[in-house]
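Following this line, the structures themselves.
We did not get these values from a lab; they are worked out from the coordinates using the rules stated. Bear in mind that the values here come from a model prediction, so they are computed numbers and not experimental data. Cβ atoms are built from the backbone, for glycine too; each structure is taken alone.
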Structure P
Amino acid sequence: MLIEFTVENFLSFKDSSTLNMVAGALREHPAHTFSYRPTRASRYRPVSLLKSAAIYGANAGGKSNLIKAIDHMRRMVMHSSKESQAGEPFPHFPFLLNPRTSAEPSTVEVVFVQDNIRYRYGFSADSEGVDLEWLFSAPRGREAKLFIRRKDKFEFGKGMTRVSGLEEKTRENALFISVAAQFNQPEARKILQWFSSLQVVTDDTQNIFRRSMAILDHALERKRLVEFIRLADHSISELEIDEADYPLSDLSEGISEAVSKDLEKIGKKGDMIRLKKPVSHHYSYSDEGARVGLEKFELAMESKGTKRIFDLAGLIFFAVDNGSALIIDELECSLHPRLTRLIIKLFHSEQTNPRNAQLIFATHDQTLFSRKFFRRDQLWMVSKNELESSELYSLSDFRVRPDSSYDKDYMLGKYGAVPVLNEPVTAFGARDKDTEKGKAQEKDRVNGQG
């Protein structure tokens, strides 16, 4: 479970911003929260956490950059020890609209629970490598140091065992936690396990349908998937996997090159590749309405909404089944509002989400910005200040009556995080009608001479 995420000097986030999933002292929607307390810390009061958070903001305000920061952290933890070579730059995306920050490290930190223990992990890095990295744990409620890394200098706490020699194996452009996990260090493996269960969907995410594809190989899980897909398209009666040989030339250039390289690694060559594709079943009917047959379609032929539901279904099932966090940029993309609301309700319900999985998503759907669907501390906004830096804040930061019309006030700009727009004619550079020159131009335009 995610407790909070902090980012600083990353893309449009110049200053430190924190997404906090700790529930405030609000009476609204108690079912949207759950309690957490370490089993070995009974003398500490339980912490109430949120099951979901919705992030709003104008286009280019920074919503996607917040999610990209989380995804960047996940990627570095999972792969920095394996995918980078000595001397290569560490991926660095600082705030570029300030001479100071453009040359400084970016910082990310996450507080989370794994195996009923609270951890705080983070790192600060620039293109030259990792400047600072730290890990703390709180198995009994009080935080204790596991390790702190300052460039190539390490300090270890009592709970960090079996680390001898791993410091020397850690390159400057790799995270120590990634290296330690690769060598099966127990605490590092727990951290890697949490990040591997964290699912993040951005506009750059590839193959987000892979979990749904895996479900199609299991009969019972496939039945659940079909029922979920039928929420978007009731005419689909079944789903299955179709395997066939396809020419590499039929694939896009980037995918074709990647497949060719993968084949070379395992010593195979050829112009054909065997691919698995999802196939949907539809009944065909006579003019009288009787079923007369069954037609199969590649899922690629279905509507965008159906394909979107298929892509997300496996991610949603995995999160709910494992009690993990799912983070999605533009959840409502290609979905009917009722489907979007259904997905949110799945996470809020104790019946469908008994393990307290969390859903965090960016959205433009202002109809969801409502006390009917969310608590005030579940509604977050990202807005740019006068220095073009993104700032993150919650509706609970405002003095708002719980019975207020949040959506109307939001669209009126009372909370910020909305685009500032001119009238359409002004946006298209219309001439000024209030001047003599403007009146003449308007007359010429009306008469077809302008």
Structure Q
Amino acid sequence: MKTKIFLALSVSVLLFSACSMAPEYQKPELELPVAKQEVNVNADWFKGFNDEKLNLLIQEALKNNDDLKLAVANVQKARAQYDISDANLYPEFDLNAAAMRQKRSTNAYPGFFGGLYNDYSMSVSAAYEIDFWGKSLNQRDANMANFLAVDANKETLRISLITDVATYYFNLVAVEEQLTIAKENLKNYEETLEYREKQYKYGVIDSLILAQAKAEVASVKTTIEGIKASKVKLQSSLVILLGRSPKEIFESNIDTHTQLPEFIEIPTSLPTNLLENRPDIKIAEENLKAATALIGVAKAAYFPNISITGSYGIQSQKLSNITESNSQVWGIGPSLYMPLLDFGRISAAVDVSTAEQKAALISYDKAVKNAYKEVFDSLQSIKAIQSKKDAMEQQVAAYQEAYDVANKKFSVGTTSYLDLLIAQSLLLNAKLAYVTTKSELLIEEATFYKALGGGWKSSL
């Protein structure tokens, strides 16, 4: 009898194959710009800067960053939700066993039915909701799409984290380089001031030249303090990205080089596989798949909900005869639930799911447009900053030449000290601005690799 019961359940599962109420998913076709070659980005693209200290900081951030840890936990949760929905496609089996000694009231149960007695029982039960309308199947598909979207979101955070760490690092190195330049200039200004004070003491120069020398020293000191303030803020922001403790915000010192690293060679053409490389596009596509499947879940509520339950077991007052055929107990039967009058609740739920699918389609279209915009903007920025950097190299060289000429003229008395100070100040500002421009180019290169998808590849 036990075999017949579970055979009946198995046959029922096979007979009632699910038919989906969800519309067929079709990947949206969009008008895209012409792309000439496939560009594959290595996940370790940042190592192309050849800066080991940068690499170590990125590895630390990938291990300890709080936002990334939270994203990993969300992936684990989404995977568990999918496992639950997948398990709902199969029957549920339960084992129940009990041994009890009881006393019934002889006043309530006189004669044979009252007094002390034992009750031994054991049974196996099974229950299965037939997914005739595809509700459970569509829910599983929706949860799988949600899992893939959450996993891609984790990768989006990972790519952004790498880019953010690189950005703060380049800014920090630029600050260190600017501090070196400013301190060297301060030393020169202080030596000049000391010399001018001696000249003034012996009446070689007047008080105006001395005051100008003092003003330049104060100006460079102000510049240095401003650079130091920027350094403190950059370090504390980077400490947060690295996932370090609040104590380390006050105590830690980020180890960086004092010179900016080399530039990376950037692809000049638009990649044909951009839609595959960007995890944010994967998120939008999986959200669209999930929304499409959930329409089927909502529509399934229109139709009957059919379940089959069965059980087989044994029960006896004595252990000695519990295996006899007279001790067997069993039961099997279907159940049906069907809504009759809900005043439009199911219809409204279907409308909600349909509207959410439309919104997901718009979001997908928006994500694709944004992806190409980011790549386009980054390519144009790299070209512009590269041209700016080349021009600033010439500017620094020109200011250096102007300062050298002014210094020679002042030493022979053919130009004023003010002209010399102006030339020196312009040279200092040009050098500081040139360092900033180099860091901007490095940051834009990191942003470009982020726009290309940062080396992300879907593993599922």
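Taking 0.55 as the value of FRET efficiency 1/(1 + (r/R0)^6) of positions 279 and 359 (r between Cβ atoms, R0 = 30 Å, to 0.05) derived from one of the structures shown (P, Q), identify that structure. The structure behind it is P. Figure out for me which of the structures P, Q the number 2.3 belongs to, where distance in nm of label points 7 Å out along Cα→Cβ at positions 215 and 327 was derived from the coordinates. It was calculated from structure P. Tell me which of P, Q gives 0.00 when you compute FRET efficiency 1/(1 + (r/R0)^6) of positions 207 and 351 (r between Cβ atoms, R0 = 41 Å, to 0.05). This value belongs to structure Q.
Thinking of P, Q, which structure, once relative contact order in percent (Cα under 8 Å, 6 or more apart) is computed, gives back 18? Computing relative contact order in percent (Cα under 8 Å, 6 or more apart) on every structure in P, Q gives 18 only for P.
As an exercise: FRET efficiency 1/(1 + (r/R0)^6) of positions 335 and 407 (r between Cβ atoms, R0 = 30 Å, to 0.05), calculated from one structure in P, Q, equals 0.00. Which structure is it? This value belongs to structure Q.
Starting from the value -8000: which structure in P, Q was helix-only ellipticity at 222 nm (-39500 (n - 2.57) for each DSSP H run of 4 or more, over all residues; to 500) calculated from? Derived from P, not from the others. Looking at Kirkwood radius over Cα pairs in Å over structures P, Q, structure Q comes out largest.
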